[in-house]
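Please find the structures below.
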Structure 1
Amino acid sequence: MSVLESFSYRDLDACRVGRVDLGVNTSFVVYRLGDTLIDTGPSNQWKFVKPFVQEKPLRQLLLTHHHEDHSGNAGAIHRLTGVQPLAPKATVEILQRGFRIPPIQKFIWGSADLAEAAPLPERITIGNEPVTPIFTPGHAKDMTCYLLRERGWLFSADLYIANYLKLLRSDEHIPTLMDSIRRVLQEDFEVILCPHRGVVENGQARLREKYDYLLDLSERAQLLRVEGKDPLEITRQLLGKESAMSVFSGYNFSKRNLIASCLEVELESFR
């Protein structure tokens, strides 16, 4: 069963797709503002993304990072429309050489073909509106958000997703993610356009809540470590038992990864 929903927000068009419906993490929202597409959706949903792409003329495709749900249709869109994807330099390099996708992610999103993206130009616009790229690693080493300052809109990639994280990928890093969130919170915006959660109003406050949660979780985890508890004990006490997703992913996506990364946070740097 696939998730399929089209919706609009002001002058923004969106299409939510997904092979399975197990919460927002397993569906993906492709956004179109004017003649610009932001991210591509997963390759196993191309039959739904393709008509959305064809609805209106396309001039520009912006990628936030290389993960397969964000870039999976980049090559197909390029071949269909002639529009070459634009991406951070690190993303361009990853898409040229390819990357490994863990089995559980391949089941949910499909594979990602090699794609020829071009580096972001110095000046990016959507229509006549300037776009500011903000480098935000932590979830992925190449991730970049796109800010429309005049609107107060943030295309947030996977920076937000939810206020309260319960699971973390093994290649994510909480200290780096918190630093990226703090950098974005210095900007002025009110609406988050999340490719999983959807449109999030009062976005500045919601992202601040996520930052505060991660700081609090890190403080509590480190206090328990001082008391002599090991990471697995800390995980069980603060987050409970591992979920089925953790087991199915071979603990690549797990609560224990979240706690282990929180134990690396230098608390005084983030208070």
Structure 2
Amino acid sequence: MSDKTIPHYRYLLLGLFAVMGVFYVLAPLAIVILNSFSSVAHNVFPPEGYSTRWYENLFAQDTFYLATGRSVMLALLATAIAMVIGTMASYAIVRYQPKLANLIRAFLLSPIVLPNIVLGVAAFMFVVRIGMFGNYASLLFVHVVVVLPFIVTVITASLANFDWSLQEAAMDLGAKPVRAFTKVVMPQISVSMVVSALFAFMTSFDQVETTLFLVRAGANTLPIEMFLYLQKWQDPTIAALSSLLILFAIIIVAILSLIMRNKTIPLASLQAKEASE
């Protein structure tokens, strides 16, 4: 075997391994989508027949509409608060590099290494002790804690390669620190901020373990309503809902990909604008 044929087989094996990995990840999603069109009232694969009856049943469930609204609002609030905290924390860690930077970073990232069920039980015990059980603020606080590591990780990595002389030049031209940050730093990390916000929103929207211990009666989020529905019924209605959520996630990612494609920041024009102002 000549040396020239070795890379060809390596690439072939790598491509085969990548295809197998993609199939392994997407196969369960395909099964869920296919099962949502089943014509029978129990989960079986492959389906014995095909029908849209479970989508009709899904759209007739008012509880899912209300739960979806609660989940979206909770995820938006948690993402917005975590974005402010995470961006400021990441900026302070990377820009000023305090002595306890590693300890601060480890503290902010610690929720991601804990199992969600452990974090949920700990949060439940904490809010009960301080008398805030059933309070919406406690649920929002826990969601902020859960999504904060994703924002800190992405934005910290983006700021690590930032040229701080650009911000210093803007401040030398008379820009206040806040204005220099919003006009110089934020445009450079805007893509990372959008990506981290997307991760945070999806994580908060999909929370089950932490939310299960803290949600108020009659104010369940969508994942909790799905969990409770499965306790009563075993029909493919949840598969239909899951298929719509998969489609929603694909559309969001596709839109963001189109928006962020070839997105560049004209540094020369930005500096000229700061100089003129």
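Read-outs: derived from the displayed coordinates by stated rules, not from any lab. Note that this is a predicted model, so its numbers are computed, not measured. Cβ atoms are built from the backbone, for glycine too; each structure is taken alone.
If mean count of other Cβ atoms within 10 Å over residues 22-29 is computed to be 18.8, which of 1, 2 is the source? So the calculation was done on 1. Structures 1, 2 were shown, and helix-only ellipticity at 222 nm (-39500 (n - 2.57) for each DSSP H run of 4 or more, over all residues; to 500) at -24000 was computed from 2. For the read-out FRET efficiency 1/(1 + (r/R0)^6) of positions 126 and 190 (r between Cβ atoms, R0 = 25 Å, to 0.05), a value of 0.90 was computed from one structure; give its label from 1, 2. Only structure 1 yields this read-out. Where does the value 32, 21, 16 come from, among 1, 2, when semi-axes √(5λ) of the Cα gyration tensor in Å is the thing being computed? Label of the originating structure: 1.
Given a computed value of 30 for relative contact order in percent (Cα under 8 Å, 6 or more apart), which structure among 1, 2 does it belong to? Here the read-out was taken from 2. Out of 1, 2, which one gives 17.3, 57 for Rg and Dmax of the Cα atoms in Å, for residues 110-245 alone as computed from the coordinates? Label of the source structure: 1.
When distance in nm of label points 7 Å out along Cα→Cβ at positions 150 and 206 is calculated for each of the structures 1, 2, the largest result comes from 1.
To test your reading of the models, identify which of 1, 2 gives 1.00 for FRET efficiency 1/(1 + (r/R0)^6) of positions 62 and 142 (r between Cβ atoms, R0 = 25 Å, to 0.05) when calculated. Could the numbers behind the result be given before it?
Working: 1: 1.00; 2: 0.40.
For FRET efficiency 1/(1 + (r/R0)^6) of positions 62 and 142 (r between Cβ atoms, R0 = 25 Å, to 0.05), the value 1.00 is produced by structure 1.
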